[in-house]
Structure formats: structure tokens, C-alpha cells
Structure I
Amino acid sequence: MTSLFEKLKNFRIILASGSLRRRQLLKELGIDFEVAVKSFDESFPDGFSGEQTAEYIAVSKAKTFVNDIKDNDLIITADTIVCLNGKILGKPGDKADAIQMLQELSGNTHEVITGVSVLYGGTITSFTDTSKVTFRKLSDEEIVYYVETYNPCDKAGAYGIQEWIGLAACTRIEGSFYNIMGLPVQKLYDKLCSIAAP
């Protein structure tokens, strides 16, 4: 009987992401993969919901690889956003922007939404996963400390749940913790299993 891991070895799996956290999670899933990153305009149409936005960007990233892949290539793309009361918070432009975002998230519950696309055999399939995160009220001093120490300008919503702020300020999580880190690995694993199955 051929195992799933042996079947996945028939594919050249490529993670199209510069995120070290996504690389870590996929590696811990026990899957062999390569990394390929392309520059990409992450703009999206006005009026999209959080789920539509994350999935739209992930699919758009996958489309940039359509003309470059070989028969056994499997491309994984992802995009994570933070949504507070319907307002989409992307990556902050600078530390001042990061501080403002965290002041908005302080004392509130927000959604972390990741869109994932898998490109294989000329077909793109996609899905989203949503987790809810609640922060206690943070002081301005705590927010400045976090931003100055961790410089989270490369993260949606200006924070990483695995960092100090997750330890010190997160009071409740509903949904996948790994989705908040940037990749809903359980759902992705299921998708890869379905592709690798006979």
C-alpha cells in the first residue's frame, strides 16, 4: 500500500510565499517542498469582504505561475488579512501605522482570514479559513514596546500571534491557531490528500 507521503513525492510542491512562518508550518507538516517568490500587486477590488479579499489575492498569486509550471508541479499560494468590524487591515506601512492598527485591535475581537490556492494540472482550487482573536486592552506603552521590539510591519494587522503580543495580550482564540500564523495547515493537508489520492 502506497502511503500519502510517497504519493506526494510524485509532485514538485512549490510554496509561493516569502513568509518564514508558512515555510515553517509546511515543513512541520512533513512535506518536501521548494520556495518560489514573485513580486505581486496585492491590491483588490473595492467592496470585497474579508473572505473574498484573501481568496482573491491568493488566486491572483497562483495565476502568475500558470505559464511557468510543468505537469507534476503543484503551486501553493496564500494571503492572510486581519478584519476588524468589516475593516480590512493589511500590512502596516511603517511603525506609526502599526501602532495605530494595534490601538484599534486593543480590547476587541477581530478575524484573521487566510485564503489559500493550489494550482495543479492547469486548475486552481481555493479556500479560506477564519479564526477569531480577542485581545485584552493594551496600554500605549505595551503597544510601542511590541512594535519597537518586533517591528511587525511585514504582518497583516501588525502582529504575529506567536510573538510577545500573543503571549501577553491574547485572551481568546476561536478556530485554527496556525491559520492565525498564516497557513491553515489542516485544511491544506486535506486538499493535498485529495489531489494525491488515486
Structure II
Amino acid sequence: MKRIAIFASGGGSDMQSVIDGVKSGQINGKVCLVITNKNDIVALDRAQSENIKSETFKLCDYASHELRDVAIRKSLELEKIDLIVLAGYLSIVTSEIINYYRGRIINIHPSLIPKHCGVGFYGMRVHESVIASGDRESGATVHYVDEGADTGEIIGQVVVNVLPCDTAKSLQERVLENEHILLPSIVARLCK
């Protein structure tokens, strides 16, 4: 059984989809740790309600991203984490974590990489870019994390049609529904 850590920065609905996958038996793993970079977010409430240990590492408490990630890595090592899932984690992950967990750290991104991704493409900005481009398809991508922004090897994608009446918000909602199917299915595959 794989020991999973989930990194989140907001509502934690993607995180919840993985937790639910574990509870249903879809995922042969255990979510042992939730890491956040912010206080007072719904993801922390979700972790608490599921009795999952959580820790917050705010960048302002460290001299650099690297020093923060040294502290995070110590927590990951204490929990003997096998797999890291970035689920709406809006912060840089440095080589302090990537090198140690290479091939065992994944991210979900709300577009069909290689489109609408990279530095500055997160949250609603992604969906605004899709609408502005006139693309007829969007979706979500799960990929391995490397040193670049959304440049790691793609593990899986799901396609969502862009409707003529779509706004960035309506597209975001449909993509998110599909993220909640894609992410736990990929985590289940990696935990086999």
C-alpha cells in the first residue's frame, strides 16, 4: 500500500477525489499527509474532517523556496511518503523535493498540455486563455513533475469540449468535474 502526500493551496476538491478513491478501494494507498502553503483554506478543513495529518509551510517563514522545501522534505521523509500528488498546489516545487521524489511526484493541470500551460497559467487564467484562443477542446492533464512548469511527462489526459456558450467559469466547472475522475484513476494506476 502506497503512502500518499497531497499538496494543495485552495478548496481541495481534487484532493478530496483522491481521498474518496482511497476510501472506496479504487486506490491501493493511504493519504498520510496534506501539505499546504496557506492557512485558512478549505483543503485544511477537508484534511481535518478526514483525520489526515496536515502541515502548512508558508514561504514568508523561509528565506527561499529551497529552504522551505528542505523543511517539507523532512516531513515527507518522516511519513515515509511513496507518492506526492500536487492537487491545486500554487507554489514552486524545487529540486529539493523533485530530485528525491523524481518519478513519484505528479501534478494535475486544467488544460490539455502542451496548450495553456507553463509559468502564469493557473486557476481561471487557464480557462480564460482557452476561451480567448477559440479552441474547441480543453480538458485536464496529469503529468510527472520535473524542474519546468508543466513540462513533465504526460501520464493521462481527459478531453472536455468547449461549448459555444462557454465562459471561463462554466468551462472551469466542467473541467473540474473531469479532473475528479482523471486524478484518482491515475493515482490508482501508480499505486498498483
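Quick note: the coordinates plus some simple rules give every number you see, no bench work behind them. Not measured: the values here are computed from a predicted model. Cβ atoms are built from the backbone, for glycine too; each structure is taken alone.
On distance in nm of label points 7 Å out along Cα→Cβ at positions 137 and 153, which of the structures labelled I, II is highest?
Numbers: I: 3.1; II: 2.3.
Going through I, II one by one, distance in nm of label points 7 Å out along Cα→Cβ at positions 137 and 153 peaks for structure I.
Could you tell me which structure in I, II was used to calculate mean count of other Cβ atoms within 10 Å over residues 41-48 as 18.5? Only one of I, II returns 18.5 for mean count of other Cβ atoms within 10 Å over residues 41-48, namely II.
Quick check: 4.7 is what I get for distance in nm of label points 7 Å out along Cα→Cβ at positions 73 and 145, calculated from one of I, II. Which structure matches? Source structure: I. Source structure of the calculated read-out (percent of Cα pairs over 21 Å apart, 48) within I, II: II.
Can you rank I, II by mean count of other Cβ atoms within 10 Å over residues 33-40 and just name the one with the largest value? Kindly include the intermediate steps, with their values, before the conclusion.
Values: I: 12.0; II: 18.5.
Largest value of mean count of other Cβ atoms within 10 Å over residues 33-40: II.
Matching task: 51, 22, 17 is the computed value of Cα extents along the principal axes in Å, for residues 81-160 alone. Pick the structure from I, II. So the calculation was done on I.
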